[in-house]
1. Assuming 0.35 is FRET efficiency 1/(1 + (r/R0)^6) of positions 25 and 121 (r between Cβ atoms, R0 = 25 Å, to 0.05) as calculated from a single structure, say which of P, Q it is.
2. Between P, Q, which one scores greatest on relative contact order in percent (Cα under 8 Å, 6 or more apart)?
3. To which of P, Q does the computed value -11500 (helix-only ellipticity at 222 nm (-39500 (n - 2.57) for each DSSP H run of 4 or more, over all residues; to 500)) belong?
Structure P
């Protein structure tokens, strides 16, 4: 999907502060706020902007992050990924072309990783690699301005 320079500017500003009013954003970009509203709505409808929300840092609110790689066959990975995606702890679920399922889970922070173990028990008896995250070095959910300049 292609986006133009105005769309990129809108995305850039909303990623920095999604609470910014469309009126204020219109002033910054030198266009009517109605144009900003229309463009933002179109970006949402096209699925480029998923939603406007507060992004919480799991470790700062007493939760833990874990990454799990489920080693499934390509023929079964779609169904397994859908089942995993239904679990509250699974906040991101990805499938690779070779059948692997990569899950970012957010679980309660208990000593000895009991929160992660409880989540793993819900997954079932699949071959998997588990990576509990000890330290978050960078926590950013934005797409850099340089990447936005490439074709979307």
Structure Q
């Protein structure tokens, strides 16, 4: 292997560092619906903010903020799949502070505005009611 190939490969993260980073990621998973910042998250891993940011990106291929947004959007998709909450309620339920930023980020990650996503899910559920359950299970659209 050429010398410059070795220099371009990412440094390996040892298991203790990865465990600390995972602890911070778990914190995001449990507190995604609250306003949390980089300082709070990095404290869970016992790193300075900037060192943590660099290591988190290296380990998970995204920043803590990107991970937090993805987590919030995934939870919003779950909530929008139900009929109970208004889009505004979903926005605040998953930790966004602004309906505008929620809608823009949701559209960016999912490809549809929240209201359009809800309608697609509703249509999909309605279509599944007209298809035999054995067919849905056989083709992987539904679990047995």
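1. This figure was derived from Q.
2. Biggest value here belongs to P.
3. P
Where a number appears in this text, it was derived from the coordinates with a stated rule and is not lab data. On a predicted model such as this, the values are computed, not experimentally measured, just so you know. Cβ atoms are built from the backbone, for glycine too; each structure is taken alone.
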